[in-house]
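Okay, got some structures for you below.
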Structure I
Amino acid sequence: MSDLIVRNNKKTEIPSGRIGLFFEDINYGADGGIYCEMLENYNFEALMAWGDRDDYSTAYDGLYGWEPYPEEGEGAMLETLSDDGVSKNNPHYLSFTASDNQRGFSNKAYDGIYLKKGEEYKVSCYIRRKLGYKGAIDAVIDLWGNEIQRINLSDEIKEVKDNEREKWEKCEVKFTAKENVNGGIFAVMLSEQGRAEFDFISLKPLNAVCGVFRRDLAELLKELKPGFLRFPGGCIVEGNTIENRYQWKHSVGPLEERKNNWNRWAVHGNSKENNYMGEYCHYNQTLGLGYYEYFLLCEYLNCQPLPVANVGLACQYQSTELVELGTDEFKEYIKDVLDLIEFANGDETTKWGAVRAGMGHREPFNLKMIGIGNEQWETDRVHFFERYDLFEKAIHEKYPDMLLIGSAGPDVTSEHYRDAWNFYMEKAYKLEKNIDKYVYAVDEHYYQRPEWMLENSGFYDKYPRDIKVFAGEYAAHVVPGAFNNPSSNTLYAALAEAAFMTGLERNADVVVLASYAPLFARIGYTQWSPDLIWFDGKMSYRTPSYYVQKMYSVYTGKYTVDMEAPEGLYKTASYNNENDSIYIKLVNVTGESKKINFRLEGFRDREEAVEIVLSGNSRDDFNSIEEPEKVAVKENKINLKEEYEVKPYSFVVIKA
């Protein structure tokens, strides 16, 4: 047994809001995830993508996810047309001809529809009757061949008289689920033979947060109390081609006008063995979750928005495509960032501020930070450093207080990382104390084995203090390169992250922002494991890593203090002088318990405290849909005057 000594000796101030979230539309995190739309390819614009580095192709596959209904019938015809559609940006729509015994069409809806009894939902779509069709049109929820619910759509549209021109009619119908449905079929039915056209067929829960975000997923983010949200990626920002990049201007305005895009992760895992076409080849971005919605999510989470800008480069891992410096095309990339700031912060008299106001948000979003590039690195052809210079000059000329995030490349071990830091440090030397006006923080990424995390808990102990760091993407990978693997989110991986984060907290004067990645993973649709939150159509659950992030975000003081602890424990301590709270964090990655006595020096005497403990029966334990709380946090009152045991394979916060 040893003493654990905490001294009220102020060390490092801890910036508020430094633990945040990183969102990328990977693992069906947007469509099929936090975006509450329950149907796939609801706009009939699906693209199928295939290929490999510098050789990607797409083909229109507008009927993906849709098929005649019921299956046992025959004769119905589905086809997509693009003349005289609802939207010029998304011109395709469905033309459906019903036969006598096959009068409907159904949607794949990922793994099928989930409805909760008593909850309200909304079906909406555009309908155009054809060839004088005057029968009824209904939406039907079917489970295992049994009709659970029928929602009349045709009462919402006007009857077209014989002498009138056929035209699009929009209908919206709310309904309350009569039964619980899991894995059900959503179908649209005509009451008789005939033809009608459809577009933007949607099914959403009315309890969605802000009318946009799937409630359980949004509430899990809220529970983390994040300080910021970095979006929309990640590699999504760059795209695998320049055309495939995320363009924020395509993601605002009416949903119908947001141009559909194929997802960069649709081609992840492609190889010669699968003919360079993988199981996610229909992974698309409908952009129903766009930049306006990202800003709304930040408001809901009460955190700072941190969008990331493309600097004229496709993903350097996947492409050599770029926009040359000095061209008019490159200047448009800079203009896009300036326009984004205006969209977020401008008043209604500005062009883009008026767009935001027209979408329903007159007040500015108070954007303060922007990332310049994602995982970019310097080469003889790319010239990332010059690109950063040009963006920095243009942004700060118009918005001098905007905080910019630079890039250190894709890792912290290669020459790209060293080149980046040489570049920023040279700037720091020239600018002396004004470096934060040039780069607020440098974005570092590391996906490493748990052992690396443990060995490098002191990674930032000897970093120079001139330039700050954003630990923008990190996670402990028990099984590198895993797909669809919830078992990769083990307790041991989370403990390794907790141990590494003791160094992030201890060096909070350097690491001013930090976020785990990736955030979401839909089971069966996952290109990257591990992830913070796993879910299916019905439910979601927290991983051990989720609890680690929460324990650092919620239980942290205003500054670190001196601490001595027994050998074998990773540790950090902080103090909130405003409410007189001490937070002691201890990580035990061994199979043996550690017994300690608390000694608090320089604080008022206290006896009672609370322990918040993350632990399990085995270091290989992980949570799942079947056992969502196999590894969970427990809170107990403890007596600081008594001997305390740090359990094997545990992360504990003592709040005293």
Structure II
Amino acid sequence: MAKADSQKLWLSGNEAIARAAWEAGVTVASAYPGTPSTEILENLVKYNDVYTEWAPNEKVALEVGLGASFAGARVLVTMKHVGLNVAADPLFTASYTGCRGGLVIVNADDPEMHSSQNEQDNRNYAFAAKLPMLEPSDPAEALTMLKEAFELSEKYDTPVLFRTTTRLAHVKGMVTVADRCLGPVEVKVDKNPAKFVMLPANARARRQVMVGRHQELLKFSEAYAGNRIEKGDKTLGIITGGVAYLHAREAMPNASFLKLATSWPLPEQKIRDFAASVDEVIIVEELDPFYETHIKAMGIACTGKEKIPATGELNAAIVKKALTGEGPELMAPVEMPMRPPNMCPGCPHRATFHALSKLDVFVSGDIGCYTLGFLPPLSAMDSCVCMGASIGVAHGLTKAMGGDQYKKTVAVIGDSTFLHTGINSLANMVYNKSHATVLILDNRITAMTGQQQNPASGETLMGEAAHAIDLEQLCRAVGVEHVRTVNPHNLRDTRTVLKEELERDATSVVICRAPCVLIPEMRRKKVTPLTISLDQCTGCQACVRLGCPAISWRPLSQTEAKELGKPAKQKGYTVISAEMCNGCGQCQQLCKFEAISEVEEG
């Protein structure tokens, strides 16, 4: 994709960021997929002259970015908010080393936790790591500001954090596009150990560089056009930024505004001048009182979280209600059918969790589609902390319990998550002689975020064939002597293997391997759906307890029961949707009355 078809495009925030990276001359981009940031690299890979990759985790992605930047390339690294926790180790030291080619780290926060295990405000990372952070309000600003971020990075020799949120990532807007322009830094090997080797002596010198850089960044922040004052009614001045600016502008159109685009460092003099020009200052920001805390530290009187909620997403109605007491009901009741999240019809994870639900074990879960195994009717997960934590939690619980309450604990982790941060924990289990069992749910893809490739998938983000890690060999390489592989769709074999491994007084791994039903080769596969014979169905609900969306329960009236010759005690029967059924056969194996069979063709 060399040029845009027109000068204006209708793009989401993520699409605009991808476009901006291409226009800015980015040649290397690395990321780990995570909603709401995933689509950035999925769009950037469509452009020419950009090397893009999925890294095993966010720490690796940032380290790849640092190396490319040291060579002089312009580099984009993307991740969601919790991913920056994983990348924090290189992030803080990168603030010392600085860069050669521009290095921008896009970090997507998720207010309201639409697809995350916590609500985290990563503006705090900019302050803690002493790095500049830019934050746009809409897709058009995202495109413009990302290109400015690369210039900022190279001018001040610093990585730049670029904060987005779920709302900005996925909203659409009209964006003016331009041609590609390569960065000014020559790409070459640049040996500069005093700058890039962070031994204490070098780091102390670089620490002083950081102090001077911060003073220069303060001047930049004061002069940056993105930090703008919009004059209005002087009785109320609102300081805000990011998507919160749009909500506040809609809620209070007549107020005066100071819109902040540099979340850090803040333009202190501009803030003071604005505060002096209005009668009252209110801070409108999502999540933490970040602006509020630093502005109050300047000695400026202002109101923030006393009125504005500190959790969840904001919208215009919430802001208006908080500031004026007026406006529509914030949570107006709307009658809509419940639609709880569920694993897809034919998902192999469902079979695994059905087997676990029949065993008296503590199931330590992880982050992925399989986290839905926590929900009824499977209800087969007892903890879930963060990416890769399942194995460490299982080991710790086993050591603490000493086998008194549970013979074994079971860790459940996906293939991509195992490669993300599970390998070290498995090595720890072997080293410290754990007797927990690890289930690696290998569906050949990173399914949770939309079927992205990983090092076990056999293909790169750019569509090239790649070596696929052999999980069995990998587990044996770290010392696991007992590694077994099952097809989870075979319920009897899966349960038998699990029972056997739970009896073993050693670390063991069971790889539950079956492909995700949504990957292209599975979607192209011919499916023969199943059906239920009403004559043979006794209403036992064994199939219903799988929780498959293709299976539904129908109550049986006394009149209908009499017409069908059913016993009065039978309360209902089950129906399988031919449109939804994947033909996996899990329910068929559970039916003791042979009421489930393939739909006859014809």
Structure III
Amino acid sequence: MSTITPHYRSVQLLLQSQSFSIDEYQREYKWEKEHIDELLSDLQDKFLSCYRPGDDTKKVSSYEEYFLGSIIVSKRNGKNYLIDGQQRVTSLTLLLICLYRAAKVKNLPVIQTIAPLIFSDNLGEPKFNLDIPERLPVIEALFKGEPFSPDGKDESIQTMYARYGNIEQNDLIADLDDMLPHFAYWLMTKVGLIEISTDNDNYAYAIFETMNDRGKPLSPVDMLKAYLLAPVDDADKRRKANDVWKKHVLDLISWHGEHEAERDANCIKAWFRAQFAETIRDREAGAMDKDWELIGSAFHRWVRDNRHRLNLGAQVENLTLMTTSFPFFAKAYQCILNASHRYTGGMEAVFYNAHNDFTWQNTVLLASLVTSDDDETVRRKIAVTATYLDVWLMRRVVNYIRVGYSTTSYAMWRLCLDIRGKSLAELVDLLSQKLAADEVTFKGSPKKGRGGIGELALNQFSRRYIFHLLARITAFTEARSGRADSFDKYVDRKVPNPFDIEHIWAEDYSRHGAGFDSSQEFQEWRNHVASLLLLPADVNRSLQAKSYQEKCPHYAKQNFYAASLAPSAYQHQPQFEAFRTAHNLPFNSFTVFGKKEQQERRELVSALVNLVWSPERLKKAAE
């Protein structure tokens, strides 16, 4: 007889010594960065509400639990097949790998407890507990810290690799610091799910359909709508308000032809945080959640608890929010989504920030808007604020300042407060003043002592930002020299031959050793941003081992920024010459490329960066 058995499982009980597969017809792993960021933020906030400085790891046993929902498992042929839950199980596995690698660097004993949740011993061979054959190479590479290229791979593999990078960049590990083993033990023993298992596929899918169709609980969006409609006693007004609400919810969740059930909730969270959040949780152990966090976790309850502050509760006010405010902000949110996914004239900065995976952008860009703004004013306010974020963000990453979800949360809440409801002119003036007063610049950061462009080089933190920076200065040089602005083409990783970072110096210390005191010094100079270019992947591969003299003629055939190393770039190129002269840019060609030439190139990079990320762009964005 078939059985259906529900069990509460901690992460440790769920993943230790058992593996999970999926059927080939299951959907891809599709979690986006905002899902990872919200999960990590929720976990971190819950953990910090329990942790007290000085706690030993045994104290974790008394911490509060955190529930992650349910998964459905069909057991057949000696395997566990995930019918529902692969998104969470995959994300948990990626988080555990990240924790494992961070703990391994610190040589913490907790790695012995984490490792069996990622892989188990199978007659002397490691068997990864997420047992999906086509995804094993990326899991193994991430676990071992080995190089891996997701280019050209399946969607799930590309998404897993990207989400792992998001976990690394989220700043969770850096924020935890000495608390890392406490958090790891808490995650494994106090975070749990309900595992509903059966040995009959038909039962498993019947449960899945019931939980996701018939009897599906109301979502926070549904509960907010119900609360807002409750005092409306006029049937016709209720119907019309409900129709307006449903239309805009449908527009959101089906935006761009990509169904996303949580996009309506994400829009409302961004809207309420941007427009109404007055307080934020103190960043210390045991602190209580406030507006910013409560909106993120349960905005429908937050609205009910703050109805007087939002002037809600009466029929007229509730209908206004449903039929005027929500449509306005839903439309603005979709405008941001459009510009985030499609390189759009006048809205380029939105695309730039999206490429840098700056999740808070969707919230901050709504803060200055008021429902009386016309479409053009909305567009300009969004463009101005996105331009500010672009400059603010890049100033920090070139100084190796983390800009993850939790690290920037306070700054973004503060920014929303400052720009909330400002007119376009006020917005430009305020954000210009903020950039002028900003201590962090492309020359360096006072807290770092030095830094800036002069010390920017490839490493695990900076690679993605250097790729972005090179794409920006390359596209800027091309556009100002009479060619198309191809930034979106340079950063598109889905094309067959994407652009890659090219090292001007081949990785051969013996060839260049005479100019450097050590192999380490050579690597530092080789990886400096001034020694890097963007080239198509096939060209990059073909040039890797060649000398500069062999590479230079090939650079001449590429984009202007790369070609400027060769003399031919300065012949019969009047628009490039006019661009170079107008801004007094130190473009120079070189027959050899050594330390002296690289230092000259540093001056060029610095000059281009200050042009590309000039605060003057704020005024242009408002035009």
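Any read-out appearing in this document is the output of simple, stated calculations on the displayed coordinates, not a laboratory observation. What you are looking at is a predicted structure, and each value in this text was computed from that prediction instead of being measured. Cβ atoms are built from the backbone, for glycine too; each structure is taken alone.
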Note: Cα extents along the principal axes in Å, for residues 39-278 alone at 57, 40, 39, derived from one of structures I, II, III, originates from structure II
Taking helix-only ellipticity at 222 nm (-39500 (n - 2.57) for each DSSP H run of 4 or more, over all residues; to 500) from the coordinates of each of I, II, III, which one would give -10000?
II
FRET efficiency 1/(1 + (r/R0)^6) of positions 223 and 335 (r between Cβ atoms, R0 = 35 Å, to 0.05) derived as 0.35 - corresponding label from I, II, III:
I
